[in-house]
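Structures are listed in the sections that come next.
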Structure I
Amino acid sequence: MNTALLIIDIQNDYFLGGAMELVGALKAAENAQQIIERFRSTGQPLVFIQHIARESQAAFFLADTDGVKIHENVQPAPDETVIVKHYPNSFRETRLLDFLKENEIMDLVICGMMTHMCVDTTTRAAADLGFNCTLIGDACATLDLEYNNRTVASQDVQTAYLSALNGTLARVLTTQEYLHKS
């Protein structure tokens, strides 16, 4: 059991009616669900990452709200690992690295939200720590961003971040590519 699946921040606030709605969140969660089902069927470990805001001025992922809960499409089973984080990097001040070392995991399959923030930051940290990363690009979601009085469309944000990670820090695949190759 050398491979684990990281499911990063697929939480209610990112979906329709949530405090930080992402473009394509439902489709990304449905794709993540397929990867989760594959991992469960093969008995490989899954690690659900849940972001809970600590800042009083935070706009989303507030403790004790519906928005902070893991989305119903990707609910962890009672015996699966859930790690709470407070920063974009899933390794920062969490037990994630210890869990992976204890379980002798060196290969990570990653999916989640937001591509340009927590997914990117965690993937980069994992690569820096020596993990082999596969990122399921269509099991991730992001949103439109603003810079220099310009709107960058979510699909362009997604493409830019996935292409920057692909090849040097991770192998980026679609859900179907991963399911057919594994």
Structure II
Amino acid sequence: MDTLYIDTHDTSVVLALYKDEILVSKKEIENSRAHSEITIPTLVSLLEENHITIHDISDIIVVNGPGSFTGERLGVTIAKTLAYTLNIPIRVITSLERYLNEELLKDNDYLSLKEKNGYYIAKIENEMLQDYRYLKKSEYEEFTKQNNVIEPTKIDYEKLCAYAHQKKSLNPHEVNPFYVKTIEVEK
């Protein structure tokens, strides 16, 4: 089973290929402000380098946020389009769920992910994340004084695939970006 992983929620674009949940290849373009220009060419290159076609992909994992408003929409749109046109399963994980396999995590801890002006956080309960929210830097500093907050640094991409495959696949029409932060227009 060939799985495609798509993550465009942040400044980096990460695309990976798995064969039976084993990471075969990963491409990461860091600090890009041109996700819409590089994601599809990077995907084509990833497939060509691994001697497979898009029709060999049997399922998709997409990170739907929280993160960059535009980045989330781009990755989700590409994943939905591929899943729908290829008639393959699609699974969704959040940007914070990518870290759930770290051994340091315990119930009632908070997992955090830094963003340019603040932090996305979620509470760990029964190996799941709940109570997602966005805190500005000053709010985050106060929050960390009263709560155990973990700032993970490394993603185990093989465990990530196994974790995502435990989740129910969705109809592509049910997959949407996951916005936590209120955008300026809504304020």
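Each reported figure results from applying straightforward, stated rules to the coordinates on display, with no laboratory input. Worth saying up front: this structure is predicted, and the values here are computed from it rather than measured.
By the measure percent of Cα pairs over 19 Å apart, tell me the structure among I, II with the highest figure.
Details: I: 54; II: 58.
Evaluating percent of Cα pairs over 19 Å apart on every structure, the highest lands on II.
A value of 26 was derived for relative contact order in percent (Cα under 8 Å, 6 or more apart); which structure in I, II was it taken from?
Working: I: 26; II: 21.
Structure I accounts for this read-out.
A value of 46, 25, 21 was derived for Cα extents along the principal axes in Å, for residues 87-158 alone; which structure in I, II was it taken from?
On the way: I: 46, 24, 16; II: 46, 25, 21.
The read-out was computed on structure II.
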